[in-house]
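*Asks:* Given below, in the form of structure tokens, are the structures.
Computed from the coordinates by the stated procedures, all read-outs in this text should not be read as laboratory data. Note that the structure is predicted; figures quoted are calculated from it, not measured. Cβ atoms are built from the backbone, for glycine too; each structure is taken alone.
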Structure I
């Protein structure tokens, strides 16, 4: 496995966040590079690797990038593994016993 720097991981995460915040039209290489103050060759190299791994999809008609299927799988898995996913069976039982709605939430990120 290639050595990857923390800075590269930050760049990868930033690109994924830009794509996640975008719309269904995706984002162009230039827009991504400008938004993140990256050189276009750097952004292209990262996007190519993400595309090769299914995390990003490039629309050949528009050349825009969007999150790929593998990103959706990761997101779904993260959602299922969170506290609400872990507590699902208990919440269903609690709702059945109480006859009311039951839910769980968790604080995530720096505020946690």
Structure II
């Protein structure tokens, strides 16, 4: 949730250019979807659902990094904010990747 809120606040602080509107909207969507899918995973009825929901959250986190990268290319002066969000998103992606990997390994044993 913290990552999604951070992305939302960051997008609101950007200049209102067409690129920022398009990329920012996508970033808000993917970052909030990552959190929502993780919440779904924690309430999954089966291990298969947990793996699927966690993997969907992982994909949305990865997509968020893509949109952050595009926003970094079209904006200057937001170095610290972008670095923090890229770091947080990268950590989230690593956690979700490890979660999916471990769940799959436990599922096959």
Structure III
């Protein structure tokens, strides 16, 4: 609901990320990290969302991290190749610019 604050109207919303404690194996730091992961997912889903951490979130985060690390290694090793493609004005058939695509063939 909107709130009038002087001459302005303010709208408040909140996103919440939760993690659940099941056993004595998890430290406070691990629980906070899991809650932060859930909060990230809540914010990506839109305003006013509540998301509880799941193991799938952890697997997705690990997958993204693996891809990022592999891409950094590929760039350092010169395995990412730029390919330039012309941008053509269809009316005049003149090249008016280029777009660059970065192609990476992952060896895995």
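*Asks:* Name the one structure among I, II, III that percent of Cα pairs over 21 Å apart of 65 was derived from. Present the calculation step by step, with values, prior to reporting the outcome.
*Replies:* Working: I: 51; II: 36; III: 65.
Of the structures listed, the value fits III.
*Asks:* As an exercise: helix-only ellipticity at 222 nm (-39500 (n - 2.57) for each DSSP H run of 4 or more, over all residues; to 500), calculated from one structure in I, II, III, equals -12500. Which structure is it? Please list the in-between numbers first.
*Replies:* On the way: I: -18500; II: -30500; III: -12500.
Label of the source structure: III.
*Asks:* Another question, if that's okay. Taking 3.8 as the value of distance in nm of label points 7 Å out along Cα→Cβ at positions 53 and 93 derived from one of the structures shown (I, II, III), identify that structure. Spell out each step's value before the answer.
*Replies:* Working: I: 3.8; II: 2.4; III: 6.2.
Comparing all candidates, it corresponds to I.
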